[in-house]
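S.K.: So, here come the structures, one by one.
None of the figures in this text is laboratory data; all of them are computed from the coordinates on show. Source: prediction; values computed, not measured. Cβ atoms are built from the backbone, for glycine too; each structure is taken alone.
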Structure P
Amino acid sequence: MIYERATLEDLQEILDLQHLAFKSEAKILNNFNIPPMVQDYAGIKEEFDKGIFLKAVDNGKIVGSARGYIEDGTGIIRKLIVHPEYRCRGIGSKLLYKIEQALDVKRYVAFTSNKSVSNLALVEVLGYRIFKKEEVAPNLTYIYLEKVL
């Protein structure tokens, strides 16, 4: 597995992977119109221009990605994704660690939904702690987690 910075040429493949990876989240939420599912190329390009994108590559195929940017001295981590067939192999953990290294700050923030038990477990195991909850819809709460070094 190779972990490296993504390039502009990788964006369509990462966007396609994002749509595939977030299908399980959409099923949990019973909502296929969540932002990661409806994001288009212009949206991902805007994120790319704002921060850092990493990719995990196996035999020439992007099987994982993470992105982040720095805001007010805090590393904001977004859309940590792994191809469904590659989950539970440590790729998500490695991508999270690598995006933290790339951002290189003392505080990191990530968020997920209260229904994403596996996502919550992953970031908590890696040292993130819940600091805020925000109800965004009936039966849906965003859980914000932070890691302070």
Structure Q
Amino acid sequence: MDIVKPKGATTRAKVLGRGRGTGKGGTAGKGTKGQNSRSGGGTRLGFEGGQMPLYRRIARRGFSNYPFKKEFLILKVEALNVFKDGDTVNRDSLIAKGLIRAQTHTRKTPIKILGNGTIEKKLTVAVDKVTSGAAEKIKAAGGTITPEKNEA
């Protein structure tokens, strides 16, 4: 059995600037006159027609805390209701339940539990951070909070 290309899959390249009969003669599809019609025409990357470009308008002085910011994987306390009474909530159990994704960057990203919602289960929570509101709700349900042992 031969594999055949569908009709119209391959077309001849359009010949540019070789007379009116070719369909792209004279101006070769670049319109008439102007900077972009000429050989080597066009502007450099970031050029804004003479207006001060964005990369020059933005200040580059001073201190930015951006490189040092701390990012957390955030979970609501109500999301922990998927566990059974007496379970331990840690990174591996959260991945197993599908509450966080097991990607390479999430292995290093600390986990923080927020106090949104309610919890009815008695759990042992071993994550990086727990807000005061979430801690109260976990303890009120009979659970405990222990610091996670980081393997670094």
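S.K.: For relative contact order in percent (Cα under 8 Å, 6 or more apart), which of the structures P, Q scores highest?
M.R.: Result for relative contact order in percent (Cα under 8 Å, 6 or more apart) over P, Q: largest is P.
S.K.: Assign the value 86, 65, 32, calculated as Cα extents along the principal axes in Å, to the correct structure from P, Q.
M.R.: Value 86, 65, 32 for Cα extents along the principal axes in Å corresponds to Q out of P, Q.
S.K.: Determine which structure produced the value 8.4 for mean count of other Cβ atoms within 10 Å over residues 9-16, calculated from the coordinates; the candidates are P, Q.
M.R.: Numbers: P: 15.2; Q: 8.4.
Matching structure: Q.
S.K.: Who wins on mean count of other Cβ atoms within 10 Å over residues 17-24 among P, Q, i.e. which is largest?
M.R.: Largest one: structure P.
S.K.: Taking helix-only ellipticity at 222 nm (-39500 (n - 2.57) for each DSSP H run of 4 or more, over all residues; to 500) from the coordinates of each of P, Q, which one would give -3000?
M.R.: It must be structure Q, since only it matches.
S.K.: As an exercise: distance in nm of label points 7 Å out along Cα→Cβ at positions 1 and 33, calculated from one structure in P, Q, equals 3.5. Which structure is it?
M.R.: P
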